[in-house]
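What follows draws every value from the coordinates through simple rules; no lab data is involved. What you are looking at is a predicted structure, and each value in this text was computed from that prediction instead of being measured. Cβ atoms are built from the backbone, for glycine too; each structure is taken alone.
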Structure P
Amino acid sequence: MDSPQAVPPRLDIGGIANPRSVAVFGASDNKDKFGGRVMHYLTRHGFAGRVLPINPNRAEVLGFPAFRSIADAPKPIDVAILAVPAASLVQSVGECAAAGVGCCVVMTTGFAEAGTDEGRDQQRRIVETARAAGMRIVGPNCMGMISPLANMALTSSLVLEIDRIRTGSVGLVSQSGALMVSIFNRAHDAGIGFSLCVSLGNQSDLEICDFIDYLVGDAATKAICVYVEGFKDGARFLRSAAACRAAGKPLVIVKTGRTPAGERAAQSHTASLAGSYAVLQAACRRHGAILTDDPDAMVRLADLLVRWPTLGGDGIGVVSPSGGGAGIGVDRTVEAGMRLAVLSDATKKRLLEVLIPPQADNPIDLGGRRSGDVAGTAGKVMTPMAQDPDVAALLVVLTTVPFYEATTKELASAALASGKPVLFSVTPGSAADGPRRGLRELGCPYFDSLDQALRVLKLMVDYRALKAQDMHAPPRPGDLPPPASLRGLQAGRLTEPEAKRLLAAYGVPVTREAVAASPEAAVEAAGRIGYPVALKVVARDLVHKSDVGAVKLGLADEAALRTAWQAATESVRRHMPGAAIDGCVVQEMVRGEAELIVGVRRDPLYGPVVLVGFGGVLVEVLEDVQLALAPISPAQGEALMRRLRLWPVLAGVRGRKPLDVPAVAHVLSRLSWLAVDLGERLVDLEVNPLMVRTTGGGVVAADARGMLAALKA
């Protein structure tokens with residue numbers, strides 16, 4: 001199903017989204033049937049193209065001439081929508097292909113999503129038939145599409161029982177059909193319109209990125225929303241996301257399957273911590289896409305970014321008719337990780353003209369007026385607040401207030417006049433129906449929960465910071481070894497010495513060490529290195545050495561070293577009978593002020609990924625890690641570290657000296673290029689711990705492991 005299109009497609013995405021003609025299989029006057037509802041919504045919402053009912057038992061449907069088969073319908077036929085039984089779908093698709101149809105929108109279920117060989121085989125046959133003719137497929141297992149600009153509701157969903165379809169600037173691409181129409185309904189009720197809504201179901205032919213790419217070039221679309229369960233081609237998604245960024249169109253994504261147990265790989269910390277959703281997060285950061293976990297927040301955010309594409313800062317102004325509302329608004333804003341705006345003296349002076357001194361600041365409680373009714377005063381308060389240079393966005397926690405609707409509209413009008421984003425959180429229930437109506441009339445965004453308002457506001461602030469980051473892939477450093485030098489590496493698990501030789505070749509500092517085949521050789525190596533030393537068993541199948549007693553530290557003399565050799569090798573043989581022990585490695589003892597994990601792995605969808613986090617034996621307990629797509633520059637490596645929860649430990653906390661962050665950033669960059677150069681051979685490679693000293697003291701890789709795949713012919 002992933003083979004190239006057999007012949008050039010008859011119709012491009014624009015022609016599918018805005019067809020000149022639509023054929024409806026199973027067309028009926030009966031709204032209780034799929035074909036009846038599709039016909040009803042096409043006519044109800046004024047589709048201006050030709051409607052071609054396909055029904056062998058009817059001469060006419062809803063006033064349109066009906067046709068016995070698609071072969072009998074007048075040509076050309078851009079789109080056919082099919083909700084026929086699964087048993088007859090292959091035949092129906094074949095008839096459409098023979099009739100020259102440009103695209104089949106297949107609502108029928110029971111194919112690859114059913115998980116059966118029969119379902120997968122039927123889906124394959126459908127796609128092969130379509131591709132051989134140049135016909136495209138949307139679905140199967142979808143809910144069709146809604147194209148407001150074409151007045152086309154090509155779906156059977158009851159959410160189309162509305163007077164009109166709102167047009168707007170948000171494009172929605174959804175893998176789930178039911179979720180698409182649910183999102184459409186919620187957005188419609190909030191006054192948000194779309195340029196296009198499409199559901200893709202199984203993505204058997206046309207897939208999410210086909211429609212993202214179309215919407216990038218669509219002048220009517222200013223922001224793009226995507227609900228996805230799985231991208232078919234990770235590399236293509238990265239290109240599509242980059243195209244969105246280049247076009248200045250926000251890309252907002254909801255992705256399910258964030259925490260599958262199967263992503264927990266026992267062999268590697270890096271593999272277990274860098275699951276597919278974490279890598280998608282890194283991919284989105286690299287390309288400026290926004291991830292959220294709520295479909296409603298996704299669309300509300302897209303709508304706000306269409307209205308206000310940029311924030312002038314990150315300061316939030318909070319206004320409420322109530323002291324309680326103002327206090328809760330401030331607490332929740334700060335707890336969400338946002339910054340309260342600091343009002344200028346000039347703003348405070350203007351506010352003092354209408355408010356008592358304690359209230360003439362951020363947050364504002366409208367109850368603290370010097371005199372007069374709140375209606376008539378609200379705008380005089382909101383205007384200077386909104387105009388303050390440090391206020392980038394406004395949050396209004398709307399409780400009840402005298403002259404409720406008039407006061408609400410006064411606040412909203414003054415805020416909107418500033419040109420800055422304003423979000424109302426309407427706290428009452430039905431008592432606030434009038435204010436809600438007023439906000440809708442003004443086109444002012446409002447939310448019925450403070451949680452949702454803050455969620456979307458935080459996403460706006462985060463998007464501003466995201467756009468300011470360096471998202472470009474860095475140039476390759478000139479002093480790296482040529483990628484061809486890696487071709488001779490053996491496939492399989494790397495022992496620690498092997499992994500460290502690879503790291504050292506790419507400029508990563510490693511411990512002074514030597515591999516010894518006997519206790520006597522170990523004593524000789526320790527004499528060269530200098531006591532105290534560490535001793536570690538070398539065995540290719542040995543992954544987590546400390547778990548089986550294969551690591552002995554702080555050995556101060558020859559006697560301690562010989563005792564450690566005996567204890568460590570016996571412990572490995574006891575825990576891993578039959579393990580092939582290649583000897584032991586003797587290492588210098590190294591210390592640091594912090595222990596990090598740094599690693600790389602190859603994600604099957606998105607390619608090489610670099611990871612940094614607080615490490616040692618507690619790495620999976622702390623779970624304080626950050627990822628980025630490789631390669632990265634040292635500056636990007638430092639930015640990655642700054643997102644760690646324990647970043648203050650690296651920066652210097654409570655009087656401690658700062659640690660050598662530039663040295664860690666250098667290692668991250670070099671590791672990322674090693675990942676790129678290894679290409680598809682890389683499974684994973686990690687350093688744990690990377691010992692980090694104070695500024696200027698550098699870093700040392702104290703332990704390392706890796707896994708390589710065989711070189712493909």
Structure Q
Amino acid sequence: MKISELKGIGDKTEKLFNRLNVFTAEDLLNFYPRTYDVYEEPVKVSEMTEDKKYALWGTIVSSCELNNAGRYRILSVYAADDDGCRIKLTWFNMPFLKNNLKRGYRYIFRGEAAFKGSLVFMEQPVIYSYDDYMRRMNTMQPVYRLTSGLTNNAVTKAVKQCFDMGLGIKEYLPEDMLQKEDLMDINNAVNSIHFPKDFDILKAARRRIVFDEFFMYALSLRSLKNAGLSENNCYKIDSSPYSDKILSNLTYSLTNAQQKAYGEIISDMSGNRTMNRLIQGDVGSGKTIIALLAMMDAVYAGYQSVLMAPTEVLATQHFETFSDIINNNKLPVKCVLMTGSMTAAAKRKAHRMAETGEANIIIGTHAVITENVNYNKLALVVTDEQHRFGVKQREALHKKGRSPHIIVMSATPIPRSLAIILYGDLDISVIDEKPSMRLPVKNCIVDDSYRPNAYRFIAGELEKGHQAYIICAMAKEGEDGGENPENVVDYADRLKEYYGGKFKIEYLHGKLKPSVKNDIMERFAAGEIQILVSTTVVEVGINVPNATVMVVENAERFGLAGLHQLRGRVGRGDAQSYCIFISNTRNSLTKERLNILKQSNDGFYIAEQDLKLRGPGDMLGVRQSGDFGFVLGDIYTDASTLKLASEAARQVIDEKLIERTEYGDLRERLDLYMRTKFDNLNL
């Protein structure tokens with residue numbers, strides 16, 4: 001059923017929903033609230049922290065002041081709780097409240113607390129009488145992700161209408177599985193995640209939906225394995241004189257972890273089955289050199305190798321690095337670059353060299369697996385930086401050759417117990433040591449009063465010839481529902497004014513045209529830009545050893561894994577590097593999490609500690625995680641559910657339960673999932 005068939009949704013509103021990828025009633029039912037507005041018991045001023053909405057039972061203790069500030073008329077007044085602690089309340093363009101707020105009278109004020117020094121204040125709090133608030137207390141109202149022109153009330157009404165019409169999602173798990181895993185039925189779960197009656201019901205609803213996300217993924221993974229993706233080895237490859245020569249001429253020695261990973265790759269490629277291996281290594285651990293050695297071994301054996309990178313900039317950097325190593329070692333190996341932005345003539349030449357076998361190593365973006373690319377003897381495919389082959393890509397690769405060996409490289413520091421589940425179709429090698437020539441990044445966590453010192457420190461590093469990143473949460477102002485985190489556009493302008501044109505500063509965010517993004521990253525990599533103000537778009541896809549400083553603004557808004565990935569952009573050369581996390585958070589748990597970054601540069605340790613701190617998870621944290629492509633499921637917070645779903649999937653496949661009559665709806669769901677969703681997971 002199309003969204004336009006619901007009452008009250010005309011052409012204009014339909015287009016607004018479409019912006020949010022909501023086209024049908026089922027899309028709407030799966031458009032979960034990002035959080036909930038919970039009317040909790042009133043608290044005292046001393047109990048407040050930032051970034052949370054509170055109710056305060058307070059007495060007006062001052063006269064109202066009404067001031068003009070440009071186009072705004074600002075009304076302010078002080079209230080005090082029963083302990084005498086004061087809070088400043090302000091309203092914009094609501095002068096009529098001056099006649100309603102009388103000194104000595106008590107009201108309940110509800111809004112987000114903010115802090116400036118010792119002053120606590122609320123802007124635009126809603127005012128309630130005691131009886132009115134008591135009627136609302138302990139209720140939970142959904143809060144949805146919106147687009148300009150679409151109100152939360154409009155989304156809520158549309159969702160309620162779907163349920164009133166009896167529209168729902170067909171249950172596809174058999175009754176015995178629901179009982180065994182203690183799962184809520186899917187319709188009740190979807191209804192309850194939109195309109196929970198209490199925290200316990202919300203928790204159960206979220207658990208069912210998260211279980212389904214993990215279960216369908218794990219089921220797809222095991223179905224693929226059973227379909228025979230692990231086939232007989234068509235390309236027997238062993239270590240070679242090429243890799244021996246490269247190793248003997250390196251200016252450093254491989255770590256024990258690198259040597260072990262390389263040994264596991266050679267064992268796979270020389271064995272009886274096609275290799276499907278994940279090389280899991282922290283940022284800067286030296287995964288790429290291991291991939292290069294394996295690719296050289298494939299070339300020596302008479303075959304071709306392909307490396308696929310997530311961005312053109314990184315693909316170009318890999319091509320230049322590989323070419324230098326080949327030339328410096330005087331090896332008879334031809335390396336070619338293949339990207340989408342190349343001229344038609346350059347593409348034709350690269351395609352011809354790949355097809356004839358003139359090119360032994362092909363490095364590029366997804367351009368390396370497009371339909372018009374053919375290979376001579378493709379035996380090894382390497383994917384770099386968190387990119388994993390989905391079903392369609394695997395099919396494309398099988399058509400390029402006869403089941404080539406596959407290496408997937410990931411810098412995401414996932415605890416091994418979870419990685420075994422998430423990458424269940426791959427054997428796993430872990431590189432958990434850093435090369436000895438790299439110095440650990442020095443970290444500090446400060447509030448925004450330190451910013452001038454950070455700017456002076458950056459200037460000092462730039463004057464030494466180094467470069468710097470500054471990371472902001474937003475691309476432009478006003479993209480976060482009224483909150484005001486730093487954004488790259490305004491920040492870059494302020495920085496240019498601060499340094500007075502002394503340094504070359506540019507900004508970068510994901511909404512720029514691909515050609516513009518590539519140009520900026522290339523110029524930064526070439527040293528033509530000294531300070532790059534960016535969103536997390538630089539988390540992968542750029543390698544600039546000359547960058548020695550990173551400043552992360554509003555650090556509390558990022559996950560620990562994301563912050564660690566960002567930090568991995570510095571410390572890639574032989575100079576001392578620094579990371580400055582700026583946060584004004586007063587939340588004790590957030591402070592504790594950020595301090596983990598200060599204590600360690602070890603991504604695996606950070607992931608384990610983050611897992612411990614997250615515990616059972618914040619049940620208001622239904623906000624879509626987006627981690628690894630899952631909508632609600634968070635592999636850390638929901639680790640126990642992930643393990644449960646994985647075991648259930650194993651049983652369904654291994655015991656051939658999927659073939660039973662009562663599993664017919666699940667078979668249909670699995671087929672749809674593998675055709676539409678599985679390939680898009682970013683694992």
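Some values worked out for this structure:
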quantity	calculated
Distance in nm of label points 7 Å out along Cα→Cβ at positions 150 and 254 derived as 2.5 - corresponding label from P, Q	P
Top of P, Q by relative contact order in percent (Cα under 8 Å, 6 or more apart), largest first	Q
Per distance in nm of label points 7 Å out along Cα→Cβ at positions 358 and 550, the highest-valued of structures P, Q	P
Distance in nm of label points 7 Å out along Cα→Cβ at positions 134 and 526 from the coordinates reads 7.2; which among P, Q	Q
Structure responsible for 1.17, with Cα Rg over 2.2 N^0.38 Å calculated and labels P, Q on offer	P
Which of P, Q leads on distance in nm of label points 7 Å out along Cα→Cβ at positions 46 and 470, largest value	P
